[in-house]
Structure P
Amino acid sequence: MAALSSGPPEQAPGLRIGEIAKRSGLSVKTIRFYCDQGLLQPIGRSEGGYRLFKQETIDELAIIRALRTIDVPVAELGRILEVRRSGVCNCSVLKESISTKIISIDERINELSSMKIELARLLKHWRDCGGKQLEV
């Protein structure tokens, strides 16, 4: 007959912060920052004091990373993650944000292309002023 355990039920061990960093491609420092900002919540600490995370944290970090590339503010990231964790689908809002960012990037590319053409035209028709050259 097996003895009954009086301690808490055993929990599957979480992933240490270094492992999360390796799998996500982000630095430990960045993950700590996201924890400090309230975007990520460790499930506990290891005996050595390392933060432990669920496997799902890697997916959340992929979302954070993608949204940061389109300059979504950290506070907004928190709201997006809260909605996602609650089980509500916010894909349409995210898709719209991404589409808007793509449009913005295309506009900026066009602006830079026009600027490049103008600078090339200026350089092509450049005439030296005839003054004394500086020695470099």
Structure Q
Amino acid sequence: MDKTIKTFEELNVWKNAKELVKMVYMFTKQEKFAKDYPLIDQIRRASVSIMSNIAEGFERGSNKEFIQFLYIAKGSCGEVRSQIYIAFDQKYISEDNFAAAKEECIKLSAMISNFIRYLLTKDTKRQKS
């Protein structure tokens, strides 16, 4: 029996994106990071973009549009991963934090890819609230 997803908040991929946003905000509040305003703005925007595009795509009427927004979210996930390297190279975050954030980005990117693949092969039922 398939469970019909009614809201984007029920999606595991959105929940994981939310966790990545929390991680990014935690990093960017640290003293060493806090003065690099351009990088803070860029990495925060990119992380929020992942979460927001998953939500916006879900709220669209079709899987075709949803998939398009998921591809944008996946691109933003790669952007965050790249910016995490910058933060690490500038010694804004520890090696442990870098490894955790990088792993979270890789996991989330794979989740998005798998979800896209699923939506391409299934007639998924979604009921918007």
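A short reminder: the numbers here are calculations on the coordinates, not readings from a lab. As the structure is a prediction and not an experimental result, all values here were calculated from the model. Cβ atoms are built from the backbone, for glycine too; each structure is taken alone.
Observations, loosely collected:
- Per distance in nm of label points 7 Å out along Cα→Cβ at positions 30 and 94, the highest-valued of structures P, Q: P
- Ranking P, Q by relative contact order in percent (Cα under 8 Å, 6 or more apart), the structure that comes out highest: Q
- Taking Kirkwood radius over Cα pairs in Å as the measure, the highest value among P, Q is held by P.
- With FRET efficiency 1/(1 + (r/R0)^6) of positions 78 and 118 (r between Cβ atoms, R0 = 30 Å, to 0.05) computed over the structures P, Q, the top value is the one for Q, the highest of the group.
- For 0.30 (FRET efficiency 1/(1 + (r/R0)^6) of positions 14 and 110 (r between Cβ atoms, R0 = 41 Å, to 0.05), calculated) the corresponding structure among P, Q: P
- Each of P, Q could give helix-only ellipticity at 222 nm (-39500 (n - 2.57) for each DSSP H run of 4 or more, over all residues; to 500), but the derived value -18500 comes from P.
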